[in-house]
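Next up: some structures, all given as structure tokens.
None of the figures in this text is laboratory data; all of them are computed from the coordinates on show. These figures come from a predicted structure and were not determined experimentally. Cβ atoms are built from the backbone, for glycine too; each structure is taken alone.
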Structure I
Amino acid sequence: MNLNLRNAIIHNVTGNTQEQLQDTIVDAIQNGEEKMLPGLGVLFEVIWQNASESEKAEMLQLLETGLKTQ
């Protein structure tokens, strides 16, 4: 069976409202389960691919700051 995880994840959330997407993200983070990490990675990939250069710079700044406080 040839399963493309990336496409499956995108298919599962395509058409979701912003509220549903937020619920998915919050649930994945709060559960803290390792199996949710690929899904969050795919969602981040979609965000990154659709972000402007200034939005990417802002995300990198937020990431750098967040990692310093871990």
Structure II
Amino acid sequence: MNGPTILLVDEPTSALDHERGAAIIELITALTHERATATILVTHDRTHLTAADQIVEIHDGRLHLPAPAC
């Protein structure tokens, strides 16, 4: 419990204003990198997607992976 290898985060900014939401995303990103963990963040708020290393979407219950970069 004190040293997880994966962090699951569900809608961490949903009830926050933009400034506090950005601070939470920065904290999650920093902890993820400092502790060398994987983080799965679920959100409907697309404004914080730039902090993600990879984005995967689910539409109608189906997983959609991004197209490979050329």
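At a glance:
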| read-out | value |
| --- | --- |
| Entry that produces -8000 once helix-only ellipticity at 222 nm (-39500 (n - 2.57) for each DSSP H run of 4 or more, over all residues; to 500) is calculated, selected from I, II | II |
| Ranking I, II by FRET efficiency 1/(1 + (r/R0)^6) of positions 5 and 53 (r between Cβ atoms, R0 = 25 Å, to 0.05), the structure that comes out highest | II |
